[in-house]
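Take a look at the structures below.
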Structure I
């Protein structure tokens, strides 16, 4: 990379070298040189209506491509608006880079516009938070940011970029008001100008030399042969083994196909969570989705691949007390959380499955015929129950029927984005992601508001894929304004809003336990009309008979390039009664 006329060009060049294809942003004067330079180098500039959306979108691209997503936001409120999305990425272990604008280095702490201690704000929520004070340091700091984001347990990194590092030296001199020697009239002027010249000299020192930016590579931590051997002995001896796979299994998208082959070679029944939903397709004989808690209680061996024993496993109590546990996790702390495993392996779960399957070539496992048949019978029984409940009459649209209709029309190349509570959780029981890397949910933080950003990132990463957002009517309020972004940028996503006029997941238990629905009541708002006002297409569904025809009309509109919102008026359901998690 040759010398550049401003720091924004250096930043853009690093992004290009690291394989970044899109930069998500909401504009601001502190970051303008980055946006202009990135555009000139061929990056797609995706400008949104809320900074949190930009970070959610960067998160989604990271999950689908394995390359850290990048968002750039302006100083002060622009940066603070991202904190929930950054924390979500941290807990979901998503590698991303947040570039935050900042006041000029010479004005820091002097009361400049939007000047706050941004590093203190982000330090607890990222793997690394840093500021750059010299133009020549932009490239090495950004390269390190990509390395840190990817290494070990992936996560977000915050890089603060003061505005005077991003513009040309000539422009910055004008900003500083640097005067020629003939213009200096007083001793105070002389002192101030001397200080400014010295400061400028330090900021721009060494910028004339050529800077080389290289693609960052990070080695994946491999399991030791001894640990794999211990795990394989337990798997070989088990009569009722279960694999529970979490999002870490798919952190390297390029290894996903091999992971599927390894699971098929091992022949062990599999439950999927997080980003692994869809890993084995919609009908694989080893994939089970229902009655997981009972299976974990009865199993004589559970392999937790990237799954900690947190609230989702009742802090480890879902697994039988005498059940052997192999915990494989990039984080050793997560691997031992709440329950000490019999074998702890601090390594990449996909690499572990690869090594375990290599052991299986010498000794055939299973075939676990009786165990598989037991799990299959339970799965089929639960599916039959769901079918019966979906067929139940409702005053409006049965939410289970809505989800079954959605599953019926999904393309093989589709991505589902989950953003909501009760309706979305119902959809997770019913809809079947069609292939690996086709399901995006917030993760362990349970954040509402990810929908538009995740869908935007998914559509940028996989433009040919059909992208659906499954919204609750509570969660759609967080990002409905982004339909302006979808329409303005030509991003044809399809949003399905389960509209039951309330925060139902909360209300269901609040009313029973406390006898009051305060704060949980919403209106049956015409969200479809809002989408139309923002440039999209809107549909209203009030009867089950209209579901599939409307979904097909929405798909046709999306193929024509229109973002679509389907507002489904739901009737009441007790499908998930008592399911609130804490």
Structure II
């Protein structure tokens, strides 16, 4: 796991490699073990290395192909690289190290762009062709590893994190109105959209080629739902269990210690159950919360320390527990905002704290992200419009997906002068494009596809940024090629039944976990902030988002922000996600737009 950065220009000889050195410095946390730079007249490639496979100096990036025509910088892991390597050896290739990076760059030499679907892993990469003078940038199928691009003056820039662009003269952080509108709808952004004007996220399963003719982007993979009824449910369930076990086992590949999150639920519990059979005294990690005395009935489920401890004892793991209270948020908000680049789904400071604990014990941790999105883990979403079809469903699901503000509420929160910059834009059309991409007709399948493409994208970005903030590699066994392949062929009605999700997955995991874990109610990893925001945190929140500095940005209406806080404290509305988003946006402006990031850089 690493960080990549680079610059391309059509003006030969105008590359300043020291800019890439500066870009690398801003993402040093992604790779504290080594740094690298290679350049020629048109391109400069930079790399930060977190050594996981082949810890020797032979794993140094940028790395050439065998014939030295191609140079690569690579971030991530390819879990089937030894199998691919054997095929290349049969074709006459030889290897100088034991890394997956050398396999990837030689696959490009051997197969051209057709090598991308061969990779089973999580990655972002850039490869420079010294003969044809073209740059390839690509991202893994599911979007586990990010890569961003921006046109800055004569440079085409790319990096694992947006903050690297701050090192380039001419780059000025400013909010993109479309990105801000999308974020205040979904607490997330769609596709390539970011909160930064002029910065794009390369979408999952896409690649782009940059040369003197310009930039060409293509999709090489997408989730294609294709229900297969050729085998019975019992046989498919057994197959699913076997594929899952192999997926977890393959992702234990590492020359350094591996651990696992263990929340007490089925997804991380299943991963831990398999991993603990291969690693004695596997390190497992849980974050719990000191519940306030006036916690709601719902919030009482948020603290998973007891259930995770019981499961850890049963599985025989070396279990570590972190407990957060209401004072845990404020001190780390600037650091969380800095490392995220831009706010995304959910409340996330607890993810930052937990990754910091993980880093004390292991540099690699297994995560359960993907299980919900592949196997219908959010049944309440699908209930909203499950009997609707066509445009009626599309409209209903769009309204349901606006978890922060529906379009008719935005003129209340946004000032009129900001609304004018949108020129009537709403995210409805962009959301429709996601639905249309699915080419599906049933509401449940379209909903699952949307969660996979949108919500999961946000979760993966948060997990990547906040784990790498502490130089920890997070792996996602549910998103292996084989797991995605079997999931897309399992009929939706086997996943979702009688208002319950993940039915077939629960059946498959019966042999791995106790019944009470398999059937435990769904619980997201979130603090009891609905109550905390009314207690100890309230004064700091009010001071931040109602400050003259915040309101002088001419984005939000003072009276509406005040009313949001009043309604929340009065418990007439639970605005915790909206309040978190307002907090995050103000810190984002302070760090990136106002330039206060220098106070928090290089501080984990």
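Here are the numbers for the structure shown:
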{"read-out": "At a computed -0.47, -0.60, -1.19 (log10 I(q)/I(0) by the Debye sum over Cα atoms at q = 0.07, 0.08, 0.12 Å⁻¹), which of I, II", "value": "I"}
{"read-out": "Origin of the derived value 0.95 (FRET efficiency 1/(1 + (r/R0)^6) of positions 450 and 498 (r between Cβ atoms, R0 = 25 Å, to 0.05); candidates I, II)", "value": "I"}
{"read-out": "When relative contact order in percent (Cα under 8 Å, 6 or more apart) is computed for each of I, II, the largest belongs to", "value": "II"}
{"read-out": "Ranking I, II by distance in nm of label points 7 Å out along Cα→Cβ at positions 202 and 482, the structure that comes out highest", "value": "I"}
{"read-out": "Ranking I, II by volume of the Cα convex hull per residue in Å³, for residues 162-313 alone, the structure that comes out highest", "value": "II"}
{"read-out": "Winner on FRET efficiency 1/(1 + (r/R0)^6) of positions 170 and 338 (r between Cβ atoms, R0 = 35 Å, to 0.05) once structures I, II are ranked, highest first", "value": "II"}
{"read-out": "Comparison of I, II - label where Kirkwood radius over Cα pairs in Å, for residues 418-521 alone is highest", "value": "II"}
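Bear in mind that the values in this text are calculations on the coordinates, not laboratory data. The structure presented is a predicted model; accordingly, all values stated were derived computationally and were not measured. Cβ atoms are built from the backbone, for glycine too; each structure is taken alone.
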